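In what follows, structures are represented as structure tokens.
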Structure P
Amino acid sequence: MSSPSPSDYEGPLFLGLDLSTQQLKAVLVAEDASVVHESSVHFDSDLPHYGTTNGAVRGPAPGEVTSPVRMWLEAIDLVMTRVRAAGVDLSAIRAVSGAGQQHGSVYWSEEGEGLLTNLDPARPLGEEGHLAPRAFSLSRAPIWQDSSNTAECRALERLAGDAQALADQTGSRAYERFTGPQIMRIRRVYADAYARTSRISLVSSWIASIFLGGVAPIEISDASGMNTMDVLTCKWSDALLEACGGPELRSKLGPEPVRGGTNLGPVSSWWVKRWGFSPDCIVAPFTGDNPATIVSFSQPGDALLSLGTSTTLLLSIPPSSNAPARFTNSHLLTHPTDPPHAFIAMLCYKNGALAREHVRDAHSDRSWDTYNTQVRNTPPGCDGRMGFYFPLPEIIPPGVQGDHFFSYSTKDGSASEHQTTQLALEDVPRDAHARLILESQLLSIRSRIDAIMPAGGPPLQRLIVTGGASGNPAIRQAAADILGLRAYVARSAQGAGMGGALLARWAWWRVEGGYTGEHDGSFEEMRMAYAEEGDVVEVAAPKKDVTKKYEALVAPYRACEAAIVANCAKLAN
């Protein structure tokens, strides 16, 4: 599908924004879903005065990871400047939606909403004193990399009964990055700031609020990543709200979570007067980056592998009368376009791109070309070695950190009989690390994928690869080989931003773009109305003999992982 020039295009446009860990990305699509323009702002390089590393600030407390809220405001100013400079007619934007990094939270002060409602069109968002710092009771937002609240996670699981009981209700056991346990810690550690907080937004609903000119409600799929919403009813749990933030938390979070595609209202007058938006431009709920990526690319039978700052596997689970599967090492999210009976199953790993970059810098001369050559020149299975790389405390398996190396052997190629032995760094050839990290990251997914597949559901057919590493041929081939699926990439590398743009188009379509009310107004109905063609390209096919070899390595992988978990537990005690 060809992309028209931004300055030449005539017709309605739909804006999707993705406020991720390291960047703010904007994607504009036409009515037929073709991409008209993409722009981005990289926090470290474009806004270096905030002193972030990979978009975040670490400390002062151990495990604390935050991002400056004012940096995000300034990024919105800058990305819109770049969009307009590209020749985009901003008055043609009919609706805006998007995504935010999941689990991050922003804390509005008592005067925050009043300041937001009365923005001065003569001043940019990021100008000091316009919104920041007065509009926020905390100047930095805790993000998904934060791991400072382990005690709160265990307390929340005990209150729910145990980890499985909490997972049954909310879709996940308590994880440090989840918003409910984060709020518990902020209430304890930053009690004064919590008392001065009038409203709490997720990153997704925060950026929607900036467009709306008032605090926007939280969207149902992103609310699934909080440990405070019942994943089956899509309603807040009073008991969990009380545990996480006291009796006042319900008012701080606002109304019950809302469905994607809802018309929240028009953009605020600030956007009309400063940027020339149409006063009729719709603001739709923003969702999390992972659900938005599902919206952008996935169909039944797809596994979606997002290779961004984190590594994430997403599977759409279609509506079913069966109760969701019981698991605590993965997540069950409400689907953003088909609640409450359809879900997203998710595996999320904190050590994704940053861990691969760690290996590239330490063992591949800081060069992706060298890294890819090393991957190609190292045989699958790495001559009986496995390597694990956790620069940050990991999510799956929980809490492990550091680099760990093993040798393994299998008897006659059998996965059922094997031995593993721990190795030192010097026992591993320098050129092997590039493939070792890919194998351990992807074997972790391979070892868990059967457990999260719904019984009786469609078999996996395709692997859709997205995120920053989706353009790397060596990584794509390894993913195809290890997971045993043909790998595809989509028309835009900005999966979450593209999903946001499609959610914006859906909200507009339901209001005035062709939906007549004769049917259900579903997201899939909209796609059928536009007769969209899939726009993915096959980039790698699995080699059957290699895939078979990796099948035999799942059991040795599990044994090595179990040894790491045991060793890290001993060190912690």
Structure Q
Amino acid sequence: MKASELFIKVLENEGVEYIFGIPGEENLDFLNSLKNSKIKLILTRHEQGAGFMAATYGRLTGKPGVCLATLGPGATNFTTAAAYAQLGAMPMMMITGQKPIKKSKQGRFQIIDVVDLFRPITKYTRQIVNGNNIPSMVREAFRLAMEERPGAVHLELPEDIAEEECQERVFTVVGHRRPDADKETIGEAAKMIENAKMPLVLIGAGANRKRTSKALTEFLEKTKIPFFNTQMGKGVVDERHPRFLGTAALSDHDFVHAAIGKADLIINVGHDVIEKPPFFMEQGGTKVIHLNFFPAEVDEVYFPQLNVVGDIASNIEKLAEQVNDHSNWDFADYEKIKIKVGEHLSKYFEDIRFPMLPQRLVNLLRQTLAEEDIITLDNGVYKLWFARNYHCYQPNTLLLDNALASMGAGLPSAMCAKLLNPEKRVVSVCGDGGFMMNSQELETAVRLGLNLTVIILNDNAFGMIKWKQEDMGFDNFGLDYNNPDFVKYAESYGAIGHRPASDDEFIEMLDKALNTDGVHVIDLAVDYSLNHSILNVLLKQQAGVKQ
């Protein structure tokens, strides 16, 4: 059996459904072996798009998404997606080609050390030098990609190794059970919670696992402790829950931070310092219990007093059994803050000015989409408005990145989400800047026959950096550009373009896009005029910050 055939057989053994990517000359043996496989090749228009799709596959399934590129520039185009998966804890495998390693035919043409290139941004990176090693190397790569904290792995398959004859062999795919915390640690955590006066639960990205949602919901139902979440922890517990206080979309000064400031104990479930901090710890201030699959990485703004390490769901269930004495708790202040948060967030929901406020778009999408429907976001200032104002009812229904926070991921993420969930409506909300970074994947979406809605928030500028520029007191400079005609651009790919001129027209076009087949692109003019006055000025004023 050729090594390339064995590679495909081993990937089938791991349950791989798709390989996203762009083959090159050095992958042709692999490609030829793939053509008769049940694994489907998703040919993209850029390796970065393939990497984002593979990472999203990992995020949504818990199994590594697989992507393919050639050597040199094909491999280097994977680097942003590798970092996206690594920081975002998304299991992903990259496979890259390479020139023959036993005999050079073209000198150093296109050759860089790809294995070393990926070393800082993966959990595992190796060159295959013997086809007989493929089964063990793939099994080990998959194990590491899925093991907490999940992330990216990489294997390089040289051209001459791919065509080698080797022994047919596959390894049994062995699952593993994560250990639980010991009784003493659970008991200490329970005592800290019972002794607190105003405990508060924080839900982060690491809690976004299959069993954790149910366990956390039951813990909150029993204890009645209020909770908030991070951007990547949204939807782990239904945000219609009466104890939900809001999302920490910013690091400080927002309304929900008034609750964080009053807490004397934060039970941190699944947040670590790679995701942007939702609050800052201070010496002698609020105590923190770190409840995660791994111990806390101590940072200047994060140094918890207790680590509860192991399977999050199991440890939450154990805590629920032991936390019984509620006599110290007083949540009256939290309830007042919750009312203020609700009043603030909904203030512009019915404002029908045009160009449209991002708060209005959030409200319209929440009213229109079902509980299970999915929104993917690119990276921009609108991400803050969605994180703060869009309530999620189920896990993984608002896909955003607050770890690498890369632009260009919104459209590929939506494509993968739709591929995996054809029965759900999927909407990709992108800024014009982020959309143009991988807009060529519209062709891929059309070719795949996806029913997808893409909303481009058009302000002809890098709006998030403008917002920060204004907050720092700098002049408006260097961030404006011109866009193509997005309607014609969409149509050139075979998609359907829309450009509303009013609130009513947008509602009508959104309904059509969501309920008719095809890839629909809506060019929506956005009004960011309130970004500075609310996110920079108002929030600091209400928090009592001198300006």
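Between structures P, Q, the calculation of distance in nm of label points 7 Å out along Cα→Cβ at positions 9 and 529 yields its largest number for Q. Structures P, Q were shown, and FRET efficiency 1/(1 + (r/R0)^6) of positions 177 and 473 (r between Cβ atoms, R0 = 41 Å, to 0.05) at 0.85 was computed from P.
For which of P, Q does Rg/Rh (Cα atoms, Kirkwood Rh), calculated from the coordinates, equal 0.96? That value comes from structure P.
Structures P, Q were shown, and mean count of other Cβ atoms within 10 Å over residues 49-56 at 32.0 was computed from Q.
None of the figures in this text is laboratory data; all of them are computed from the coordinates on show. It should be emphasised that the depicted structure is a prediction, and the values quoted were computed from it without experimental measurement. Cβ atoms are built from the backbone, for glycine too; each structure is taken alone.
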